[in-house]
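Structures are listed in the sections that come next.
Bear in mind that the values in this text are calculations on the coordinates, not laboratory data. Keep in mind that what you see is a predicted model, and the values were worked out from it rather than measured. Cβ atoms are built from the backbone, for glycine too; each structure is taken alone.
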Structure 1
């Protein structure tokens, strides 16, 4: 019986010795007990400070002025001095209409003016003569009054003819159609040889002002008090505009119009910003991305936008504390570029998990990606 127990103990001893190193190695490794290895993560810092309030929106570029070119006299188009799409300056000739009929009429009226002036001179001389004769009792009172009336009528006739001449000269001037504003020409539907009439109200084209230019957009009504407070303090909120696909810096302008009422169907307020556009970067009708500097948030908490997670109980972030992930509930206020403004129990300088947060649980072990290789080397050396 003693011999049998001795044989059984001898057979079990090698197996126990074979398992001993594995058990000892497990106890000596970091995080003993055979748990899962730490999750590799990337972190960024919590920042507490003043943060500009940038309200994002979509807008449409609008011209500040669109002038429709219409004839002010009747006539046949004899010359077109510009081309479609051309940039024109105020006063630049656009069209020339046939003005020969008005020029002939002007010559007739100028000759009539000379006749009327001669008649007025004679009537005035008669009035003076009858006045002296009346003083010497050689002319009656009635004849003297008639001479005065004739002189006044002749003078009025001269003034009327001068007005007709001025009107005819304007008609000749209007036959030369010029640009009434600086801007870009649109399509020109009529060419040389077409006859245009003022009464038909036919448009010869349009001039669209390009510089400066406006951008119309809408923002939620909750930002209106902050914008009005900035304007009341003597400032003007800045507006940044960027076109889709444009890699250049955004165009910078300022708010020049706030609508008189809020749109009750959408809960938004319409605004307009004016932009310097000498390089014609903004084009009327173009859709753009708008960012309005509505104000500044004091002592705001910001974290990277990628750090904010959404769960069944709301939004939260993971904070890395001494190699352990801790879940903190937060409220998202707004997104400002690549950082999110939040409220919650976060301190300035704390490390929040940005990359790898989806694989982390509250209380789980974590390791910064740059330190993971160093940690493995330390374990191997042991």
Structure 2
């Protein structure tokens, strides 16, 4: 067994002296000899080029006070975290615990943060949350463009977050961010079979366009605001259409759509929504009802056509009667009318006049 032990400590190294398992102190650069016949002396040589001192007996080393002038010593409580910069570049985030960083070789800067505020904010936020070890102590989330994030901490509403990136300390509270889309959204309420007041079953397809104006209400009032709006629109359709007869509904669909929109808008306001429009897209009748309505329409149009024909015939007869009365009261006008007829006959073709006895010739000459 060797009675003397030799240890060489370089300029960038430090020796940790232990005797019989107890920390005795620090050994500076140089060559050191120890008389150790019983093998109880141990020197752990560590490099200061790596600032973080990692050792299984770090707590004893810190407690001895030997690191006071050689290292930055941290003893982070449960509500504390540390941000570490090395050579003015961010390195990592430290959870609760004891740490020591050598200051002899590299510049080390440490910032201690109280995590009881839960939300992490910093002027170098993006650099910190994107570092390698940040995920061990931070929950990072992103709120997309045209969205809003509703923040709950321990089940209580805290704030509405604009689009961007956010981080929250792990282990301090139950944090939840619910992302809500603020853009206009369309809900297609299709295939709704509804019975009218006169017992006719219709199939309706409606469209609702909405957007979220109160994100807190939208996530607090119901677990699925889109499904809630769909269900409420169904009920409104049945309530409004079911109180009308088929003819009244088909003849005034605009007022029906307006009434539906007013009722849906009232309910949507309770859910934090603003209704842009509600419209009935399609009305589908049963096959036999469609045939019956086609026949009714055909009969109505035929009756209207017959009425128009009769009206025109009556007007023509009335005009002829007026003309006959006028001609009877004015012989000169009657003679002019006869000449117009002869003129039309003459212009239509060759006119041959055959004269017979003297009386017939006089009549023709008198006529011409």
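With mean count of other Cβ atoms within 10 Å over residues 77-84 computed over the structures 1, 2, the top value is the one for 2, the highest of the group. When relative contact order in percent (Cα under 8 Å, 6 or more apart) is worked out for each of 1, 2, structure 1 gives the greatest result. For the set 1, 2, ranking by Kirkwood radius over Cα pairs in Å places 2 highest. Ranked by FRET efficiency 1/(1 + (r/R0)^6) of positions 53 and 309 (r between Cβ atoms, R0 = 41 Å, to 0.05), structures 1, 2 are topped by 1, which has the highest value. Identify which of structures 1, 2 gives the largest calculated value of mean count of other Cβ atoms within 10 Å over residues 117-124. For this comparison of mean count of other Cβ atoms within 10 Å over residues 117-124, the top structure is 1.
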